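See the structures that follow.
Laboratory data are not the source of any read-out in this text; all were calculated from the coordinates shown. Every value quoted in this text rests on a predicted model; they were computed, and no experiment measured them. Cβ atoms are built from the backbone, for glycine too; each structure is taken alone.
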Structure 1
Amino acid sequence: MYTSDTELDFSSSALPGGSLIASVYDRVLMQLSDRGGSSNSVGARWAELCADALESGDGDRYGLRTAVSGSQAAQSIRLDDIPEIARTASRNKLQNPDFLMVGGDAPAQRLWAADAKFSVDTARSKQVSGDLVISLLKLGDTVRSLLPNLGDNVTIENGVFLCPDYPLTHRLLRDRQGPRRTTVHRDEVRFIPVTAAQFLAPLGHERLRQFFARIDDFPIDSSTSLMLAMYYFRLSRAGLGCWQDQTGPLLAYRETPTIDEEAIEAQARVFAAIRTSAWGIVQRWNDLADEVRRQRFAVDRASSISIDGKLLRVQIEHAAAAAGVVPPSASKVRRSIGSWFRGQVRDQFGPLQPPVKHLDAVLEELGRFGRTLQPRVTVVTARIIAEEVGESPAVST
């Protein structure tokens, strides 16, 4: 019988790395699951649950509004769902926490950051430091506008992390070791209880997760163990990534990726006839998807345009100087030229659904067509630069 803590050490040859806790850090599984958007989905879902907890009675019940110093927040301001804040912080080489916590009334106000971290070993104290909050407040109205009642004499404190109250968080805080050594301390962490069903409900792939669990038949219930449920979620997202790589067009152009859960599950059932574990199914899936990935890589190379970066920067600088504006981003101009070029190729050849027979012949045709576009590149480049220059701000004097 496995307890919530000892289940972390459950071992099986069917698991990547040989144990449940090792599977969390298996690089191949991490890479494959992220092809299906696993980490982004987990991070976004956890931020939503943290926001809900802060706004509900859980904020007081679990001490989520309490700073390291003991200060109590009366208000939480969510930042992670405001794209402009992330863009502004990135431009200034700053990280932005998910929340700002405001406590007290002027002139005794307190302000600190709180960051949602599903994996506590990715938390670093500087991500919620008082210095970071001060830097964010100096970015003009981007953050300040969210705090209209903030006084001039506010005290800025170091912040906290909001983490799931489950065995892995506590193990990492206790042992402070592993591939990513935990560096924050327990007093910097606020724990939010969460069940497997609660976390995964809106994320999909329920039938595939259940199918994988039945294949393995481990002596742990994945419907109640968040740790095991997350393992099967990551496997499901790895399967999604493999399926999209297998079925998506080789010559993609502004397509929105599709998700057909029934088709994905059907493919998994086919592989189950020749593999005896959920991880084995995903490994076989990846092997077959690799064949299509190699074709897609070859098509990408053949349908891309070579651009002289130095010459492009000179053209941009000359055009910007003539117009008296700040030079636009060379990377953005390059991407626009590449997008035009690929669009022309796509119009000529269509999406090229995989797998493509006689790929070498197709690649030769792509190359020949690309060469016919070269005379138009100069004109298109000038047009794109002019458009970007037209949107650039004037040089300040």
Structure 2
Amino acid sequence: MPLFKYSAINSAGKKVQGEYTANSENEVLSMIRENDYYPIKINLIEGSPKVSLGKSLHKVKAKDLALFCRQTATLIDAGTDILTAVNLLRKQAENKTLKKSLNEVYEEIQKGVTLSSALSMHGNTYPRLLINMIESGEETGQLGSVMTKMAEQYERESRINGKIKGAFVYPVALTFISIGVVIFLLTFVMPTFVGMFQGSGVELPAPTRFVMSLSNGMKKYWYLIIGAIILIAFAVSKAIKTEKGSILIDKLKLNIPIIKATSRKVITMRFARGLSITLYSGVTMIKSIEIVSKIVDNKLIESKLKGVRERVIKGDMLNEALQDISEFPPMLIAMIKIGEEAGAIDSILEKTAEYYEQEVEASLQKLTTLIEPVLILLMGLLVGGIVIAMIMPMFDMFQTVA
């Protein structure tokens, strides 16, 4: 029988270590929970190695995961066995990626594989957070309530993602419309004034000459401008897909003044919520940090959480290790310290996540209120400046005629 070495935190907030013989890591987790400990790390000392996961598809959106979890919970609570539930879900799934993966999951369950094991074979489709929670629900016989909890989690995530996107829809639309108006003025309207200005003999003001140069340049070199825009867009899209490019973009999100506060609150909310859920389900602290590092959706923070994980492995408390991440607010670290000392870190983190969720919604509202008038002012100055530059020579022409 395999031998495992484990580390955990007891109810007094002290770190304890030991060895335990069990058939699987899940049995060690059960033992740790029965002793009212929070698991930190479990290592296999002797026994069979773990099986690696197979290939999988692309991830599905939070709203589709929320629907999947909600429907699964409803079917299980109604007394439907998991094989029948998955069979029903795969037939009515509208998302193509989800439908294809559920077809394969159904086949695996028919062979006797558990739902969590079948889903883990599609690790790029289903988040590790969901897989670990399902595994916990299978062990405790509370799969229905676990799926309900996960449905609520992904519903919250979908709602927040929608609000984040919604906050930028109007500004982006306004920007593109303004750019379109500027292009129209320079390429179609301005040329009609050029002949009039040249035949009048009036000396053109500097702003008018500048706008005319822009207009002539766009008409003469339009193909080079379009080619440059396409080339730059292609280069940027390729760059942000690299590790360094992703980290740079995510770093900018956390440091650009106008979105800095909101971005940091979103990451803090996701970290607190994810860690609360994983620890509540009995996942070890080490594995929880690894899982949550993917949830925050920021490559810079993900890379820093790897360092946090290494410090916790070496024996540091989580609140101590997190002090290396300046992007996390002091309140989060203070709350985690309280939770570790009280032996109630999961419940403390849940309340912290709720607080930051409210903060995110308030910040998004403020961000929208701030961005819209600023953009309107900037676009108004740009378009208005071009129009003024176009009509300035007309006043001189009228004076000459008079």
Q: Name the one structure among 1, 2 that mean count of other Cβ atoms within 10 Å over residues 68-75 of 14.5 was derived from.
A: 1
Q. So log10 I(q)/I(0) by the Debye sum over Cα atoms at q = 0.07, 0.09, 0.18 Å⁻¹, for residues 60-291 alone, computed for just one structure, reads -0.43, -0.60, -1.33; which one of 1, 2 is that?
A. 2
Q. Computing mean count of other Cβ atoms within 10 Å over residues 228-235 gives 25.9 for which of 1, 2?
A. 1
Q | mean count of other Cβ atoms within 10 Å over residues 76-83 from the coordinates reads 13.6; which among 1, 2 | A | 2
Q.
If relative contact order in percent (Cα under 8 Å, 6 or more apart) computes to 15, which of 1, 2 did it come from?
A. 1
Q. If you work out distance in nm of label points 7 Å out along Cα→Cβ at positions 164 and 212 for 1, 2, which one comes out largest?
A. 2
Q) Given a computed value of 13.0 for mean count of other Cβ atoms within 10 Å over residues 12-19, which structure among 1, 2 does it belong to? A) 2
Q. Which structure, out of 1, 2, was FRET efficiency 1/(1 + (r/R0)^6) of positions 20 and 244 (r between Cβ atoms, R0 = 35 Å, to 0.05) calculated from, if the result is 0.85?
A. 1
**Q.** Structure (1, 2) behind the derived value 57, 25, 19 of semi-axes √(5λ) of the Cα gyration tensor in Å
**A.** 2
Q) If helix-only ellipticity at 222 nm (-39500 (n - 2.57) for each DSSP H run of 4 or more, over all residues; to 500) is computed to be -16500, which of 1, 2 is the source? A) 1
